[in-house]
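Next up, some structures in structure tokens.
The numbers here are math on the coordinates, done by the rules we state, and not lab data. All of these numbers come straight from a predicted model, not from anything done at the bench. Cβ atoms are built from the backbone, for glycine too; each structure is taken alone.
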Structure 1
Amino acid sequence: MRMRVRGDGALGRAAKEAKSRAAAWAAGLGALTAAGAASAQDATLSAGDTAWMLVATALVLLMTLPGLALFYAGMVRAKNVLSVLMQCFAICGVITVLWVVYGYSLAFDTTGMVEGEVNLASFIGGFAKAFLNGVTRDALVLAIPESLFVTFQMTFAIITPALIVGAFAERMRFAALLVFSVLWFTFAYLPIAHMTWAGPGGLFWDWGVLDFAGGTVVHINAGIAGLVAAIMIGKRKGWPTTAMAPHHLGYTLIGAALLWVGWFGFNAGSAVAANGGAAMAMLVTQIAAATAALGWIAAEWITHGKPSVLGIASGAIAGLVAITPAAGTAGPMGALAIGAIAGVVCFFAATKLKRTFGYDDSLDVFGVHGVGGIIGALLTGVFAAAEFGGAGLAEGVTIGQQVGKQALAVGVTVVWSAVITVIALKLAGLFGGLRATAEEEQEGLDLALHGESGYNL
């Protein structure tokens, strides 16, 4: 049984006819071999790659705990700070257990997959790796232990549903959140991950979609879910007429800084090797984040007269989101363009779009992750081209054709995530309701749902 690592589908196909640099990147990614087929004659452990991936895995977990937790906690009102922290920690626990039981298997089991043939295995894996069957100390994926690859992928699975929390912050019941997270992870995250990263025979893989580190799988998926959830659960009591300013922007900026640093594991770690591909992914990640941060505050400065701390933090995240699918194929100039576009567009999406349409996306999950993810996914098809300094497109594929492939994957992800989110929220609402009562919301979820207060002054 064979599968490939994320990014190789994108990068491997793109690099076949590219210059020597791109070819070297593809060679570094290679084919991902499952434990049952991995042996001493197929693969050899690389201490360097293993050391790098240990660091990258820790960096990605750092993005959720404490990065995202603090980023969100600072943006809510003081009476809800613990509820957001609790939600991030609880999701980490729930998804970890589910990943072990069936998540890894459904995402990466390749049983029944046939390149060029659409069947059930094109959409979801099987249970051959359930309860991490076959994941032993000696099992290898490429040149790293399979146990490490399992953990690395687990950190992606953890942060994706945690991102959605920001859309309904300050008003969703904790029990409903837990049920929703289980359902959404199972029926939204795992199929998209499988279609994108499992290898030949996966739907997006066979379409030739480029998604190195999760533009569709993580950000569009979570962003659309956040938009749907914000609409279905409804507006916070008093929004938009009542002031709901962030209670601690220091927390938010620290959280954003941790996310920025952790993103190097997110993107560069997706090479699954300590090589030139990882190094270039790290470089373009930094460029896009910095450019988007400046683009956001420039737009804010012109529009509102002052650049804000919340703005520069949000802009950096928007750039990080947008470069994620392109991190393995874009060059430095492409990263500059992607960052600049994402910073400005996401600013208007977060500040104008939700006001225009009247949905209360509390912490701008859709405006930053949904819109940023879509921008990044589409522009990946442009800036992967060799003429723009990218790794190069597959033989015979034009920029327009590649953008078309990207748009098709975006469309499928949007529809799939939206439908599953509606169903998951409906089912979650059966467990005591989706939303806190008006009295609980007024009191704050910290005391009402958890019996604790973030501040005892």
Structure 2
Amino acid sequence: MSQLKAVLQQKIEEQRPRTQRLLKEFGNVVIDQVTIEQAIRGARDVRCLVTDISYLDPYEGIRFRGKTIPETFAALPKAPGGEYPTVEAFWYFLLTGDVPTQEQVDEVVAEWKQRRVVPEYVYDVIRALPKDTHPMTMLSAGILAMQRESKFARYYNSGEFNKNRAWEYTYEDASDLVARIPMIAAFIYRYKFKNDVHIPPDRDLDMGANFAHMMGVPKPYDDVSRMYFILHSDHESGNVSAHTGHLVASALSDAYYAFSAALNGLAGPLHGLANQEVLRWIMDFQKKLGEGVEPTPERVREALWETLNAGQVIPGYGHGVLRKTDPRYTAQREFCLKHMPDDPLFKLVSMIYEVAPGVLMEHGKAKNPWPNVDAQSGVIQWHYGVREWDFYTVLFGVGRALGVMANITWDRALATRSSGPSLSPPTCSRSGRPPGAVGKTAKHRGGGLNGRPLTL
């Protein structure tokens, strides 16, 4: 048994009595109410799940296992020669809540290299789709096709299913999936956009660096990948993609079924697809200002008001929970200031950042006038030559796999019950989420732009 799995097992055994006590002593405590508007327009702000994986504070932003984004980046071991932690270190941290040692990180890196081999039939399924198929459809289909490999499904069908051990097989599926999804994503990119010419993986590289290598993008894109995947991993589990993963897994569906479904939610324009919509809008905005024209606050302000007066939103601004600049945006901004300060698109994004909040507050309809994670993520990809907009949400999906897989592993571990004939954990209306890791109560959120709700 790996160090990670052994530590996780210990943590689970410690948490199970806590969960049982919570259910026994506080099971009838009401944690929220639902209005007619929420039932009709989307269950925004409905508290309906508990998790220790991440917590979203309106004024502080996302915390992973109690740590803010800067604290997470500072605490975790960095990739050799890199500025950011490895994704493998972050995975250990998400699962256990412990900051791993370099030895523990190295073990996960080595383990993922063993796990990352994708069955050839998965690539055949992707190739069978028309080449103009959206990359998110390809990714979802590839993950779903891989369900044949599910160790949890085999265990459930073995006739020896034990709910106390179910988490072990979910962990195996989750680990296989997070190790393989960058391989599938890079394959889709090279197949669809690079004439089906592929770059073999490099056994000497960690996940983020290997992904950059297989994409064919030089340094510092390895750090871009690490940063991007970590920032997009989880967001309190109340958004559409993360919540869908919980919902589908609550039926004892395996990790592949659950995450394929989560990807289908992520593909919506009010959720993960927003990043490409933001970049399209920024480039149209640049054309309005004039190619090669240095943006000024006055001209940007004028163009923003033209957008709002035309009944359009300012994409990349607004958030269902946050009441400050999204720390994920700030992290990307800091990268841009260091590595690409003179990029024309970044300079425009930076100017919009300075002007847009004031315009939106004056406009008065946005509850949160600050930028979210999508406001600049596409600009970074564009700068490093990944200019196929349709692929951006796939990158989001690779990162989101980390949070969804960590959560459903803990769901499976803590959904055991001392009585009752049913193997399936209880679910709550609309969300369908079983009792998960005991911690902060998360809210259900949509993925709307400028505070627009997403109907579930």
Tell me which of 1, 2 gives 0.25 when you compute FRET efficiency 1/(1 + (r/R0)^6) of positions 85 and 277 (r between Cβ atoms, R0 = 30 Å, to 0.05).
-> 1
Identify the structure, out of 1, 2, from whose coordinates distance in nm of label points 7 Å out along Cα→Cβ at positions 165 and 341 was calculated to give 3.2.
-> 1
From the coordinates of one of 1, 2, FRET efficiency 1/(1 + (r/R0)^6) of positions 93 and 205 (r between Cβ atoms, R0 = 25 Å, to 0.05) came out at 0.80; that one is structure 2
Highest-scoring structure on distance in nm of label points 7 Å out along Cα→Cβ at positions 109 and 133 (candidates 1, 2) is 2
Label whose coordinates, when P(r) over Cα pairs in 10 Å bins from 0, in percent, for residues 253-380 alone is calculated, return 12, 41, 32, 10, 4, 0 (choices 1, 2) = 2
